[in-house]
1. For FRET efficiency 1/(1 + (r/R0)^6) of positions 12 and 68 (r between Cβ atoms, R0 = 35 Å, to 0.05), which of the structures 1, 2 scores highest?
2. One of 1, 2 was used to calculate mean count of other Cβ atoms within 10 Å over residues 36-43, giving 10.2; which?
3. For structures 1, 2, calculate relative contact order in percent (Cα under 8 Å, 6 or more apart) and state which one comes out highest.
4. The value 1.06 for Cα Rg over 2.2 N^0.38 Å was derived from one model only; which of 1, 2 is it?
5. With distance in nm of label points 7 Å out along Cα→Cβ at positions 28 and 60 coming out at 4.8, pick the structure among 1, 2 it was computed from.
6. On distance in nm of label points 7 Å out along Cα→Cβ at positions 20 and 52, which of the structures labelled 1, 2 is highest?
7. Given a computed value of -22500 for helix-only ellipticity at 222 nm (-39500 (n - 2.57) for each DSSP H run of 4 or more, over all residues; to 500), which structure among 1, 2 does it belong to?
Structure 1
């Protein structure tokens, strides 16, 4: 069962939401629920991205192996163009 939450919005924001919701054929409630869902998903993805970056940083610190970005991009461009390309080799820092 959905929980009830009360939001106290400034009048100007409430009016903007009502206008935007009407233009999209939604109720103000549906518009705000969708906005909250999208912002929550964005925050979750950002947190996952940062965690992934921190793990990658730890891995580099542990093993000292990295790839040259120019070589990686060149390899990807070649593969996307259907050309054979040797995968870049990691180098020690």
Structure 2
């Protein structure tokens, strides 16, 4: 399954990494790598996330540690829509 990141998701990764790096650049790198790894594994098991109600299409969310990844499954592609920390107001 092809993995595609929206501009917003790319910005989310950058934003989260920059926030963590203010306190620990090493932790920021580890979190970014772990998030990327979890997202890449989604391509093998896209149905693992819970469906998000009241949104069109097959939108799902996966909680990975303290982070939430929202994505859409479309035929042979997995679109990463947004990524945020669970404590953020969404």
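No value in this document is a laboratory result; all are computed from the given coordinates. All of these numbers come straight from a predicted model, not from anything done at the bench. Cβ atoms are built from the backbone, for glycine too; each structure is taken alone.
1. Numbers: 1: 0.10; 2: 1.00.
Once FRET efficiency 1/(1 + (r/R0)^6) of positions 12 and 68 (r between Cβ atoms, R0 = 35 Å, to 0.05) is tallied for 1, 2, the winner is 2.
2. Values: 1: 10.2; 2: 14.6.
The structure behind it is 1.
3. On the way: 1: 18; 2: 33.
Ranking 1, 2 on relative contact order in percent (Cα under 8 Å, 6 or more apart), first place is 2.
4. Details: 1: 1.89; 2: 1.06.
Clearly, the read-out refers to 2.
5. On the way: 1: 4.8; 2: 3.1.
Derived from 1, not from the others.
6. If we compare distance in nm of label points 7 Å out along Cα→Cβ at positions 20 and 52 over 1, 2, the biggest value is for 1.
7. Details: 1: -22500; 2: -12000.
Going through each structure in turn, the value belongs to 1.
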